[in-house]
Structures are given as C-alpha cells and as structure tokens.
Structure 1
Amino acid sequence: MSPFLAVGLGLYVLNLLVGLAAQLRLAHFGLWHHALYLVVLVSAVLALVFTREWWLLLTIACLALFPKARPHTWPHPTLGAVGLVGYLLSIGG
C-alpha cells in the first residue's frame, strides 16, 4: 500500500471517529474537526494524484459534499461511510 494511501486512510478514519464522538455528543471538537476535515480532503487529493487509485474520486466527491450536509442529519454520516468505501475499494483495487 502506498504511504499516501495509508496516511490518507488513517486521517479519514480519525476524522470519522471524531465525527462519531461529536454525533454522539461525547465531545465537542468544533474548529478542530473542521481543520482535520481540511487536512483529510488535501490528503485524499494527494493520494489520488500519487497513486492514481480512481476509487478515491468517490471519497473526494463525498468530502466535497460534506459542507452541504448538516450535522445530525442522515446525509452527514452517510457521506462519511460512502467516502470510506472509496478508500477501501482503492486498497482492494
């Protein structure tokens, strides 16, 4: 596995866990969650550029739609799960 893919996936999973903690109201990350989102988006784009794993386009599309999906609504976690599928298909591909 490419180091770009590994780092991107690790950051994505970390952001999913932070988002899950916020969704369950276990913690309030606020600005940190949004900053991590930006880092996750950049790492996904870099992983796509350096690995040419086209399934990452699914992940990037989901990340691009996140600002439209309000927290605590069904599209927010759905986008997170579908974006993870993009990474998993990239690993399997």
Structure 2
Amino acid sequence: MDKLQYVMDLMHRDFGCSKNSADYATESILLFRNELDRNLLPDFFDEINLEKEVLVHYYAVDEYIVYIITDATNSEWKLLGVLKDNKLTFHKAFV
C-alpha cells in the first residue's frame, strides 16, 4: 500500500485528521540506525531486525508527526510511530 494513503487512513480513523493529501507535509531521509532518537521509539525497538541504514518517511498533519521506518535497500516497512508534542502516542511494528 502507498505510505501516504496508509498514513491518511490511520490518522483519519484513529485521530480524526484530514484525508486530504494536500494537508500532509512529507519528507524522507536516509539515516544510520544509531542516529534515530531513542526517546521517540518504542521500548522494543532493539528487537526489530533492521539494516545499519534505514529510510525514515515523515508525515506531518495538524499537531501530529508520523514516521515510517523502512529498510534502506528493500523499503520493507519495519515500524510506524505517531508523535504528538514530541511524545510517542501510537506505534505499530511490521514483522
């Protein structure tokens, strides 16, 4: 599934946000795994099998920031998190 569509559906269903793609700011960045902010990740993050480099896709809508962490080489989804006020309020692992 398209990442933006997945995020829009999730945010509309669970947080009451818009389903209009124009309301979402998006950005993707390639990072080393150890560059991720541990304060914004779930406790079980170390158990997720990830490569050394990851691709992080960010989506901002209203007061929320959503991230999807994928493997850098095959773009396999590994983790989705929803942040509000720099606090992790929702997460889902894809294993």
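Values quoted throughout were computed directly from the atomic coordinates according to the rules given, and no laboratory measurement underlies them. Values in this document were obtained by computation on a predicted structure and should not be read as measured data. Cβ atoms are built from the backbone, for glycine too; each structure is taken alone.
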Starting from the value -0.97, -1.08, -1.17, -1.20: which structure in 1, 2 was log10 I(q)/I(0) by the Debye sum over Cα atoms at q = 0.25, 0.28, 0.32, 0.35 Å⁻¹, for residues 37-76 alone calculated from? 2
Which of 1, 2 leads on distance in nm of label points 7 Å out along Cα→Cβ at positions 13 and 85, largest value: 2
Looking just at distance in nm of label points 7 Å out along Cα→Cβ at positions 21 and 69, which of the labels 1, 2 belongs to the structure with the highest value? 2
Structure with the greatest value (metric Rg/Rh (Cα atoms, Kirkwood Rh), set 1, 2): 1
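Assuming 3.0 is distance in nm of label points 7 Å out along Cα→Cβ at positions 5 and 45 as calculated from a single structure, say which of 1, 2 it is.
Working: 1: 2.2; 2: 3.0.
Attributed to the structure labelled 2.
One of 1, 2 was used to compute relative contact order in percent (Cα under 8 Å, 6 or more apart), and the answer was 32. Which one was it? If you can, show how the numbers build up before the last one.
Values: 1: 32; 2: 21.
Source structure for this number: 1.
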Work out the source of -4500 here, i.e. which of 1, 2 gives that when helix-only ellipticity at 222 nm (-39500 (n - 2.57) for each DSSP H run of 4 or more, over all residues; to 500) is computed. 2
